[in-house]
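Peer 1: Given below, in the form of structure tokens, are the structures.
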Structure P
Amino acid sequence: MVELAEQRSATASREAERFEAFAEKLTLGGPAWLPERRRAAIERFAALGYPTTRHEEWLYTNVSPIEKTDYTLADRYRSHGINAAALDAMTFDVGDVHRIVFVNGHFSPELTDLGKLPKGVKIDSLAASLATESAIDTHLTKYAEFEEQAFVALNTAFLTDGLFVHLESGAKLDKPLHVVFVAAAPDGPIACHPRNLIVVEPNAEGTIIESHVGRDGENTFTNEVTEIFVAENAHLQHYKVARGGNEAMQVATLQVRQERSGVFYSQNICLGGKLTRNDINTYLNGEGIDSTFDGLFVADGKQHVDNHTRVDHAMPHCQSHELYKGILDDEATSCFNGKIFVHEDAQKTDAFQSNMNLLLSETAQANTKPQLEIFADDVKCSHGATIGQLDADALFYLQARGLPASYARSLLTYAFANDVVQRIKLDALRESLDAWLFNRLPAEDEIGTR
């Protein structure tokens, strides 16, 4: 215990020193309250420290490799050799889009191509918007609270840049926005803290795709926080595809606030990275809200993926649906903790949650904990979870019809994952992911040899 306390104290001191150096040379403008909020956040992080496996919410996820690494803070934009060709090689084809790019959390003007935006649509870097946009003052840091969340506190302390989207009342984004976050550390470990704010005003509509990418062999730590406000009768689709390098560490918090009759759809796809933790939360703050969370993760080697979700039903006549699937091979591990919280006033709630995990090896391990906390009596809520291997009867059936065992296993794995992919409403992204899954099948010339 003494050694742990000393380690946490040393870590807090290191981050505090880093913060003082960061604050001293910070020249960004912004709301008058922001410097004080940053300092309150670093002080709160010093009190909390990095979470450990003794914390219930972090029971299966050990972040000590992040804590023990002396990362260099990405405090300004550097390209690190990332160009358009490299970007295309790292990302899926997403069709005709507006594109904005960030390298280590900082805006990249030469890689961004937003084109002509529709009336009432504002897309820019957060750094460029801090001093000029009234929505910043209204919404930034208002939903992702840092009092009990160490990584949110750390992000808030180092808040400088990230994505800013404002869809004014009635505005419609004419084509999807593709936001590319590149983590790059060719010269040693780098940490970045992108902060994103997405505000969708009443009756506005839009689709946003996040791609998180990186190169193998580069030690990066990305601590992302995204706040989303979905106003009355607004519609937002949000897709996130993570394909980090094999040494990438990523912790991401998504906090959504939905108002009356707002519709939010989230699809979270994790296909890479050494350690990935997603905290995805929404607060349903009006009647008639529709909220959907789907997710797929595919992990092998010694990868670890942790998805925590929470849906707060605070008002009546709302619905939420959630389907997360995981495929684990080799010594990969995962954790899923999904909570549906139905408040006392949230009568007529309709909520469903399912987590299904497929283990392809004897050494892969999945941990799942779906939860319902219901304080209203007129609701329809259900949840379920499964952890298992490929169906033996289905394998036998395919092999009996001439398919080699390896191909039969891959085909069943593809079918398991494809159930989530087919829910994607964007044709180009759906087809790209489908092709990626299909290409994991054995090649035709391998079938006859297995």
Structure Q
Amino acid sequence: MYTRFTSFRELIESFRSREGVAIKYADEDDDIIKEVTYNKLADLITSETFHVKAACSSVEVIRTEQTLESVIDIFAHVLAGCDVIMADPLVPEEFTDRALMAAEAAKIERESKRDSRGRLVSKQPEGELLFFTSGTTSRSKIVRLTSESFCTSAWSGQSMLACGEGDVILSILPLSHVFGFVCSLLWGLAYGACIALGRGVRHIIDDTLFFKPTILPAVPSLVSAMMKFNTLNPQLRVILIGAAPCTPETAAVLREKGIDVYFGYGLTETSSGIAITQDLDEPEALYPCPGADITLEPDGEVTVATPCMMQGYIGAIPMFDKDRFFTGDIGRFDEKGRLHLLGRKKDVLLMADGTKIFCPEYEEELAEMTGITDLGMIMKDGHAVLIAGKGSDKEALKMAVAEYNKTLQRSQQIYDVIISDHELPRTVTGKLKRYELAEQYK
């Protein structure tokens, strides 16, 4: 029913036969909306591809922004055969430094594969897109993804939730995350919608009223802020929530406003979509996307095999077993075969904006700073909270946390320090019983 593109080149060529606006945008302090047609967008990308080829770089870091130039840059580099490291301009500088280091490592590997005439040798005619996993700490990995896997992901999403001519999709999520790249950009461009590029952080709450989208891909914290300030526009018909869980209460309020609420479940390693809502009265009950083979291990961990799977990590071993990816999520299937997510298996806190906290890293850093070792990170009321064992020096911990928070994104900062009346619960081998600790401080 819907075209399943196999490459960005095939996708961009399809733009030439389309009428209508592909992208609209405005400067941060400007009320004038500019528009680019599909045909013009194809010309701009093709022209930039020739310039990129002339530069002949094998790997580039692109600081992704909600701009026409950034969109053109991404597609042009991939079409030119360059691997693109997707870097978020809003993360701490040290993280961008990691992207540059990763680019150098990837470049050395690519440059070693030139032929006798100096041309880059690759199994793929197009470059790969290299995404950091959603944790922005040293524990995050760099995931290798292809244009084919992304196009397949967009097709899978379209098969479950269709967009098209007449739809305006507001793009305010970071394009350096696969949920933002696929659901707020690629999906709409693949199937004829108009992409409205947000005007930046200052307008992230009110761009709905400015661009009047019909579809809004968003994280729960962003939706909650829009509800609080009453900026959900009347034309909005669909909100696609991803990257983190959303409360049933929020979904119910949105339905009362006449907005269809869909939850999407996916991973960086799977080019985004694995499963999505189909029964609107139960948005948390997820159906597998086409081609996604989802099963549960004996301990409840979700594993998946999908045609959208990554090529692998840079410098790390994938969590594969017989071509299945172990997600680290715990789930269950209901009597209708729908997937329900119950939480994370590993020591990771999933924050409301989709970023992650690797708890042992925080605990080890703070233990080194203070000399206090009986520490445990948990989620409490939507915030990351540090729990310390009985007798710990609270003032020393607060001072250390204040310093440590300066190195973190706002959403990943520690919200509070609590001193327990007891030593923290641990196994006989000394490992923290994190679930038990979280239950104590609900």
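None of the figures in this text is laboratory data; all of them are computed from the coordinates on show. Every value quoted in this text rests on a predicted model; they were computed, and no experiment measured them. Cβ atoms are built from the backbone, for glycine too; each structure is taken alone.
Peer 1: The value -7000 for helix-only ellipticity at 222 nm (-39500 (n - 2.57) for each DSSP H run of 4 or more, over all residues; to 500) was derived from one model only; which of P, Q is it?
Peer 2: Numbers: P: -7000; Q: -9000.
It must be structure P, since only it matches.
Peer 1: Comparing FRET efficiency 1/(1 + (r/R0)^6) of positions 346 and 394 (r between Cβ atoms, R0 = 35 Å, to 0.05) across P, Q, which is largest? List each step's numbers first, then the result.
Peer 2: Values: P: 0.30; Q: 0.80.
Largest one: structure Q.
Peer 1: Which structure, out of P, Q, was mean count of other Cβ atoms within 10 Å over residues 170-177 calculated from, if the result is 17.9? Before the final figure, lay out each step's value.
Peer 2: Working: P: 17.9; Q: 25.2.
Answer for the origin of the read-out: P.
Peer 1: Distance in nm of label points 7 Å out along Cα→Cβ at positions 234 and 418 was computed and gave 4.5; which structure, P, Q, did it come from?
Peer 2: Working: P: 3.7; Q: 4.5.
Corresponding structure: Q.
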